[in-house]
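Heads up, there are several structures right after this.
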Structure I
Amino acid sequence: MSGCQRYLIFHTYRLSPAWTLKCLKWKCIVFKAVAFVLAIYGSTVLAAPANLPASVADALKTARLPDSALSLFVQPVDENNPSLAFRAEMPVNPASTMKLLTTYAALEILGPAYQWQTQVISAGHLEQDVWQGDIYIKAQGDPKFTQEQLWLLLRQLRQRGIREINGELKLDRSYFPVGNEDDGVFDGSADRPYNVSPDPLVINFKTLRVQLTPTEDRVTLLADPQLPDVMLVNQLKTMESGSCADWKSQVSVLLQDKGKQKTLTFTGKFPKACPSANYYAAIGTHPMFAAASIRDTWRELGGLWPKLDNQLKQENWPIAISPENGSVLASQNSAGLSNVIQDVNKYSNNLMARMVFLALGRKAGFNTNPLAASIEAIRVWLSGQKLSFPELVLENGAGLSRVERISTAHLGQLLLQAWRSPYMPEFMASLPIAGVDGTVKKRFANDELASYAHLKTGTLNDVRALAGYVRTRSGHWVVIAAIINHKAAERGGLVLDEVVKSVYDTM
């Protein structure tokens, strides 16, 4: 006899045997269904009010969006039950609010002081000021290995007295398996920096910076780094009117692939009143971009590297493993994780989020599939936190996905768990502050609640999302997770803003 049958027999013992059997059949079905829902979403969600605030319902009508487009979870951090749960149990695409799960899990699994290290290793030797031997760059997937970090790394070689390197550059990218770079898979825009794929060695986010500087009658273009297969075509003219704020509306950039050669053609007019501006494009492979960046930086430090110049011409980047008998000539640590996740969440950096996500799998000790290991690491961690998210679907941990799913109830529960974590200050500090910085710098800027909300945004085609913490007018801290999934989700920004304002005013 099942547990549900024993339970129902106890409560139907006053009925006749025939009625008892009939009741058992349908009551067991109801009992199991209720138990299943409770197990997944918890009784607190079911007990919450399901009616939307009038102002939010009105905002949905104004945006011409159905109520079914919105999923909403609201709960004060010091209460056990949500104040509002509207379609909160539905699995939805969270867009970049999925970064909340990745970054909080990283704080708990890796720790806020976790760092990545990049090393220069060689088995060669120094003859006067010439290093005889190949140079290996051993990378560990630093999410923010910028030009400054590279300069500090290579400067250590100059401090050793190395002026010229008589050897090849070897890129040791074995820290986690690398596959084909899939920058254009998500939306076909392979040149957009938000699409750059992870790699153990990513320098400057693999993003080319083209600086536009006006003179009296022309505009100068300067590329950093100098990529061998990229040519800039300058058809720009200057204009007397305009400012830096709107230069992009006057300038067009066309990227063309001509075999191995890529051409960036700049046309239009650039305002003289703008001292300079930057255009960014993700171009080239990770090895090519890294090698060009290393060459340029080594030159700026006054160094010579003839064989590296030849490698760049030939695009010769074989798989390399650092020699066991090699010496560490230089090493550079990343910023701590607590600093890294500020860039991930405040500016919704997809590449950095994906690199942090892969670090979870690396910590777990994956073999050949880092993504699968990272997904499993998240699930094991959730289980250890006594959190059950059966609807959760992960792909890359950044929200740059059409398939990732989570419910607002569970996103809210995650935020409540983070609030009670010893790492709450680090996690909270990573979130954009309404009207102050990050992706919500311009939202609520002129509103009374500016600086009173720490909110992560999420934006994709068909998705708009806000999730985080709000300090209400009455001084209470409240968790909020609000997500719109609809083909016209771009009209939903004001709806989400109204949710935040309603929480601030009424709770």
Structure II
Amino acid sequence: MKKILSSQQIRQVDAYTIQTEPISSLDLMERASLRVTDRICNLFDTDRRIIVFAGPGNNGGDALAVARMLVQRGYRVSAFLFNIGNNLSIDCQTNKNRLKPCSTIDFHEITTDFVPPVITSDDVIVDGLFGTGLSRPLMGGFASVVKYINSSEATVISIDIPSGLMTEDNATNVMAHVVQADYTFTFQYNKLAFLFAENEHYVGQIEVLDIGLHDPLSEITITPYYLFEGTDASAMLKTRPRFSHKGTFGHACLIAGKEGMGGAAIMASKACMRSGAGKLTVHTPAANLIPLQISVPEAILHIERQSAQFTTPFETTSFNALAIGPGIGTDEATVRAFSQQLHYHQGPLVLDADALNILGAHPELMNRLPQDAILTPHKKELRGLIGATSSSYEELQLTRQLAQRHHIYVIIKGANSAIVTPEGDVIFNITGNPGMATAGSGDVLSGIILSLLAQDYSSLQASLLATYIHGLAGDIAASDLTQESLIATDLIDYLPKAFKSIMSA
């Protein structure tokens, strides 16, 4: 899994690379700037004017180096270096000096007043005002420059990070003073702030550029944040033994679907069976008997005879894993049954949908959860568990505390779904797309997780692998059907292609 490092850790990796490669900081800047220049040249022809805004630090040095390289490749470039305090970093000063032989560049060094250029929609702005070292909101003149950039109709490219954005927590930032980039070309490591929904407007399309940084302590650098990728999924997926039988792959149990919500039970059941479980028993009201038997003939039905909803807890120790929640409702009788069911089951457990709403309304039940239980809330359900928050960063920290306090796994569903572990680690998933924001998508995920738990994957493995497969199925489906036309049952239909893709990686 790839690490997501803090700005301080990235500076340490920079320093180590410079010391041991060996390479000078200036040459490392040249390498990084070349990567950015290549990407700009791939995106835009030489008939587009490039306007570079450079700050006084090393991010400004990157920007000036990019300006020089673009001039050398035949682009029309205007560069504005903001040196209000007459205090450029050494490498920024060097790259300023390297511009002097470039006779065709339109260069301006701003030491007092800034007369902004006229910017058109055909122009491309390169933002190199401030990088990852920023620790407080931009104010004064720099805030005005950012507002001017944002008011333009030009395409904006930010180097490493949009100027004004903090790498992690932006709860106290002044977001009106953050550059709104169309593209962010970041160096070597994704930044935590890029993975939060409220920052999408600022970072635009993100591309991580490999500039050859070396982590000296790759095995022991301490960070709670990671990215789960395709190679991780391929390594985690088990090979099915040749001499297997249905008992080899576990017996799963699903409690789902009050009357009128049979679809939730059907989708979770089909996803469970399509993800490799040996057997599945579904506990559901009699109203769902015929629809389930027609839709999922492979499932065994355990019928709720007392009610049109879940009201009768039962012994589940013979099952390898249990999932509760899709479409069960939150009536008082169901709350009582849910509470008693937690007493009966102390094995692998997945809680979704109404089970999470019950926990939110009855937080005392959290103490009944078995260790390593998996909770799969979307944002609204998560608020019921941790309360309202002012930012995604705060939400993540409170979720980490919840997971650690109860020794559970919490999957925060959404773009870049985050798997939060009992140790407080956060592992972001890279698959999935907006087309999956559709009713029933979460039921499918619950079914996949349940299936993997029944097959004796650990709670960590099931959480990571299921989230990745779920998103990958959505990505493959969207490529065939479009995001707009995607519905939850499509995810189930595309699970085989998702598994095949992982196996062949």
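Readers should treat all values here as calculations from the given coordinates under stated rules, not as data from a laboratory. This is a predicted model, so every value here is computed, not measured. Cβ atoms are built from the backbone, for glycine too; each structure is taken alone.
Among I, II, considering only FRET efficiency 1/(1 + (r/R0)^6) of positions 389 and 429 (r between Cβ atoms, R0 = 25 Å, to 0.05), which has the greatest calculated value? Spell out each step's value before the answer.
Values: I: 0.50; II: 0.75.
Once FRET efficiency 1/(1 + (r/R0)^6) of positions 389 and 429 (r between Cβ atoms, R0 = 25 Å, to 0.05) is tallied for I, II, the winner is II.
Comparing mean count of other Cβ atoms within 10 Å over residues 85-92 across I, II, which is largest? Provide the component values of the computation, followed by the final result.
Details: I: 22.1; II: 15.6.
Top value of mean count of other Cβ atoms within 10 Å over residues 85-92 goes to structure I.
Which one of I, II has semi-axes √(5λ) of the Cα gyration tensor in Å, for residues 77-236 alone, as calculated from the coordinates, equal to 31, 19, 16? List each step's numbers first, then the result.
Details: I: 39, 27, 16; II: 31, 19, 16.
Value 31, 19, 16 for semi-axes √(5λ) of the Cα gyration tensor in Å, for residues 77-236 alone corresponds to II out of I, II.
For relative contact order in percent (Cα under 8 Å, 6 or more apart), which of the structures I, II scores highest? Present the calculation step by step, with values, prior to reporting the outcome.
On the way: I: 21; II: 12.
By relative contact order in percent (Cα under 8 Å, 6 or more apart), the leading structure of I, II is I.
With FRET efficiency 1/(1 + (r/R0)^6) of positions 173 and 309 (r between Cβ atoms, R0 = 35 Å, to 0.05) derived from the coordinates and found to be 0.15, which of I, II does the value describe?
Corresponding structure: II.
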